[in-house]
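Undergrad: Listed after this line are the structures, all set down as structure tokens.
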Structure P
Amino acid sequence: MSEISERYRALAAEFTRRVEAVPADGWDAPSPCEGWTARDVLDHMLDNHRNMPAYAGVAIDLPRTASEDPKGAWADAVAAMQALLDDPERAGTEYDGYFGRTSLERTVDEFLGTDLLVHAWDIARATGQDDKLPAEEVRRVAADARNWGETIRMEGICGPEVGLPDDASEQDRLLAYLGRDPRPES
């Protein structure tokens with residue numbers, strides 16, 4: 001298994017922990033993503049698991065949806081992506097991406113990894129769970145996000161950066177950079 005496969009496993013476990021803790025009536029709770037519920041966040045993540053491999057011509061079949069079986073659909077997505085990443089040939093499939101020539105596993109690492117981390121926070125915040133994220137991943141994702149520059153401000157990606165006090169934590173600074181207000185609601 002590659003470093004990317006192992007990092008996906010750890011990030012998916014963080015996300016899964018939040019998904020499994022959502023009560024049956026919690027999926028319609030509003031998330032920090034404007035206009036999205038916790039279920040919408042999960043649907044977005046399921047779509048990413050379907051679509052990212054397709055960029056490289058690799059198919060992942062995910063028959064269940066978040067509306068039918070949120071936890072089961074998520075378990076299917078994680079199992080399918082982990083199997084893909086554990087297969088060096090499929091994971092290494094190259095294609096011409098938005099930023100040039102890349103591989104499927106690199107796309108999953110950079111972009112799906114970011115989504116796993118940040119959307120775990122979104123679901124946790126929406127459903128009243130512990131929203132603490134792994135510090136080493138917060139640092140890694142923060143570095144990646146800043147390298148993407150203003151492309152993350154494109155429609156449907158991230159909103160404008162939220163201003164925070166100078167003494168804000170690394171996690172709060174990352175979330176604010178990605179357009180989320182991590183401060184407790186009043």
Structure Q
Amino acid sequence: MILLIEAALLLLALITAVAVVRLKNLFAATIVLAIYSLVMAMSWTIMQALDVAFTEAAVGAGISTILLLGALVHVGSKEAPDERLNLAPLLAVVLTGALLIYGTLDMAPLGDPNAPVHQRVSAYYAGEASHHRTHAPNVVTAVLASYRGFDTMFETAVIFTAGAGMILLLRRPEEEDEAEGAA
């Protein structure tokens with residue numbers, strides 16, 4: 001049954017990803033992108049990575065959607081037709097992808113128990129000590145919620161600050177005039 005749900009979520013994620021790219025109405029694309037984030041949050045939940053699911057829901061479906069809708073207030077919801085091919089973004093994506101692939105060439109093989117990452121701290125986290133100390137359902141949740149709790153808290157503060165900054169930047173001039181008149 002879980003496999004069927006995972007397959008359905010994968011199909012939904014694929015459909016929404018293609019729809020976002022194909023849509024010409026930017027408002028509709030923003031809403032479909034929020035749906036994609038919610039589908040991914042459900043996928044992470046099924047994989048029992050609740051911390052990643054919360055992050056995807058909060059950042060992907062929440063903050064990102066609000067920021068994109070705020071930007072649409074200023075730029076409009078219709079994509080301007082552009083028939084010419086712009087090679088600069090394509091070149092930037094291909095170059096970035098090539099650099100990322102190059103950066104992985106000296107990595108240890110996937111699943112190699114002798115890889116450097118498995119020799120020190122990860123052995124402690126993956127061992128029984130992590131579960132007995134935190135009572136978390138998986139290692140990722142134990143690390144993020146218990147061992148890196150302050151880091152996660154400050155990441156949340158940074159996201160909040162970025163959202164508040166965007167709200168201040170995207171205010172309309174007449175709202176600023178009203179705010180100054182009231183003071």
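Each value in this text was obtained by applying a stated rule to the coordinates, not by laboratory testing. All of these numbers come straight from a predicted model, not from anything done at the bench. Cβ atoms are built from the backbone, for glycine too; each structure is taken alone.
Undergrad: When helix-only ellipticity at 222 nm (-39500 (n - 2.57) for each DSSP H run of 4 or more, over all residues; to 500) is computed for each of P, Q, which one produces -16000?
TA: It traces back to P.
Undergrad: Of the structures labelled P, Q, one was used to calculate P(r) over Cα pairs in 10 Å bins from 0, in percent, giving 9, 37, 38, 14, 1, 0. Name it. Mind showing how you got there, number by number?
TA: Numbers: P: 9, 37, 38, 14, 1, 0; Q: 8, 19, 30, 26, 12, 4, 0.
Of the structures listed, the value fits P.
Undergrad: Can you spot which of P, Q the value 11.1 was calculated from, given it is mean count of other Cβ atoms within 10 Å over residues 2-9?
TA: Values: P: 16.4; Q: 11.1.
Label of the originating structure: Q.
Undergrad: Further question: Given a value of 37, 22, 14 for Cα extents along the principal axes in Å, for residues 50-105 alone, calculated from one of P, Q, which structure does it belong to? Kindly include the intermediate steps, with their values, before the conclusion.
TA: Numbers: P: 37, 22, 14; Q: 40, 35, 12.
That value comes from structure P.
Undergrad: Output the label of whichever structure in P, Q has the greatest value of relative contact order in percent (Cα under 8 Å, 6 or more apart). All intermediate terms of the calculation are to be shown ahead of the outcome.
TA: On the way: P: 23; Q: 19.
Biggest value here belongs to P.
Undergrad: Here's another thing I want to ask about it. Hey, distance in nm of label points 7 Å out along Cα→Cβ at positions 18 and 42 derived from one of P, Q reads 1.8; which structure?
TA: Numbers: P: 1.3; Q: 1.8.
Structure of origin is Q.
Undergrad: Let me ask another. For the read-out volume of the Cα convex hull per residue in Å³, for residues 34-73 alone, a value of 58 was computed from one structure; give its label from P, Q. Before the final figure, lay out the partial values.
TA: Details: P: 58; Q: 35.
Label of the source structure: P.
Undergrad: Further question on the same structure: Determine which structure produced the value 3.6 for distance in nm of label points 7 Å out along Cα→Cβ at positions 98 and 170, calculated from the coordinates; the candidates are P, Q.
TA: Details: P: 2.5; Q: 3.6.
Traced to structure Q.
Undergrad: Tell me which of P, Q gives 4.0 when you compute distance in nm of label points 7 Å out along Cα→Cβ at positions 58 and 90. Don't jump to the answer; show the numbers that get you there.
TA: Working: P: 0.7; Q: 4.0.
Derived from the structure labelled Q.
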